[in-house]
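Presented below are the structures under discussion, each in the form of structure tokens.
No lab work stands behind these numbers, since they all come straight from the coordinates. In this text the structure is predicted, and so the values were computed from the model without any measurement. Cβ atoms are built from the backbone, for glycine too; each structure is taken alone.
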Structure I
Amino acid sequence: MQKELAQTTIELIQGNITKAEVDAIVNAANKELIGGGGVDGAIRSAGGEAIVQACDAIRKRQGGCPTGTAVITTGGNLPAKYVIHTAGPVWQGGNEGESDLLASCYRESLQLAVENEVNSIAFPSISTGVYGYPTEKAAQVALQTIHNLNDSGTKIPENIQFILFDDATYNCYVKALSDL
């Protein structure tokens with residue numbers, strides 16, 4: 001499924017983000033930038049040692065990636081030139097600023113993309129795995145944030161993909177994009 005906005009196209013794809021042929025993919029990382037499971041583990045495994053070393057260097061330089069922020073590294077062995085790592089919030093019931101932090105993940109990732117002349121970017125569903133963010137709510141935050149940036153005239157990449165691993169997640173994003 002895809003939707004055309006004024007300055008960008010949003011595409012929903014069910015698949016494996018490590019195979020995405022885009023300028024940058026986004027990693028749902030932890031704030032320490034140390035390997036994890038899920039999307040993070042898959043990206044590090046497919047991307048290789050260059051990504052691990054780049055994350056080590058960032059950790060030494062600035063201590064990691066606080067929740068709601070993003071950092072950029074090489075794509076290593078991935079088809080993508082870059083990996084943008086963002087640390088999403090852990091779901092705590094929805095009253096601890098989780099939606100603002102999740103929206104910040106998308107804004108910060110897109111800002112880094114623009115700063116690095118990225119025209120196409122692929123996101124996973126951030127924070128919906130072990131961090132427990134309800135997928136329906138996360139999809140709404142993700143797509144609304146992009147829509148708001150587009151409407152405000154903020155420069156964002158021309159092509160934004162959401163590469164979603166399973167049927168349930170894909171269907172949540174389809175509903176959220178349809179409701180936009």
Structure II
Amino acid sequence: MAREVSVSVSAHGYGAEEAFDHRAEMTKNIVIKTKNGQEFLEMLTSLSKNQGTIRMLKIFSHSYPRGIIMTNWSGFYDEPGPHDTKQAAYIKDMATRVENGEIVFSPNCEIRIFGCNIGGSFSQLLSMATHCTVIGSTGGTYPEIRGNRETGVFISTSEWAVYKNGNYTYSAGKRLKAW
């Protein structure tokens with residue numbers, strides 16, 4: 001049986017990098033720091049080849065309904081936009097790599113995206129492309145703070161939407177554990 005790994009992504013290029021780095025490190029997972037969508041896919045490809053199948057993927061980023069924001073117009077999106085650079089990547093690019101066995105997810109994989117407003121069609125399409133359970137917030141998100149420290153729980157101003165095989169399956173409520 002292949003080794004399974006858990007990965008946390010700190011998306012760079014749009015601000016709050018130190019916070020995203022801290023949160024990714026708190027998970028105790030393998031941490032990758034990426035500045036654009038193409039680099040993100042290359043890092044996942046390398047991890048699949050050298051470390052094992054991806055069981056858990058946690059993404060700490062700025063986001064919006066179209067996708068994960070990284071360096072200006074170079075993020076990871078649902079589909080191309082008019083200002084995207086050549087460093088941007090799309091769900092269809094990930095789907096191709098999954099189909100070709102370059103990025104390998106475990107059978108019961110889960111992707112948790114802790115950015116804002118990502119729990120709609122982006123999460124649905126990502127779930128379809130990866131065959132993973134994908135959880136994203138349909139509203140804004142922020143970390144729960146107690147005693148001047150983040151608790152590891154993120155709060156959605158709306159809900160954490162859960163998708164399996166491209167289908168909305170349920171709401172995970174307003175609180176989601178990151179670590």
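I, II: which one has helix-only ellipticity at 222 nm (-39500 (n - 2.57) for each DSSP H run of 4 or more, over all residues; to 500), as calculated, at -13000?
Going label by label, the one that fits is I.
For structures I, II, calculate mean count of other Cβ atoms within 10 Å over residues 31-38 and state which one comes out highest.
II
Can you spot which of I, II the value 30 was calculated from, given it is relative contact order in percent (Cα under 8 Å, 6 or more apart)?
Numbers: I: 30; II: 18.
The structure behind it is I.
Where does the value 14.4 come from, among I, II, when mean count of other Cβ atoms within 10 Å over residues 15-22 is the thing being computed?
II
Assuming 1.8 is distance in nm of label points 7 Å out along Cα→Cβ at positions 127 and 143 as calculated from a single structure, say which of I, II it is.
Values: I: 1.8; II: 2.7.
This figure was derived from I.
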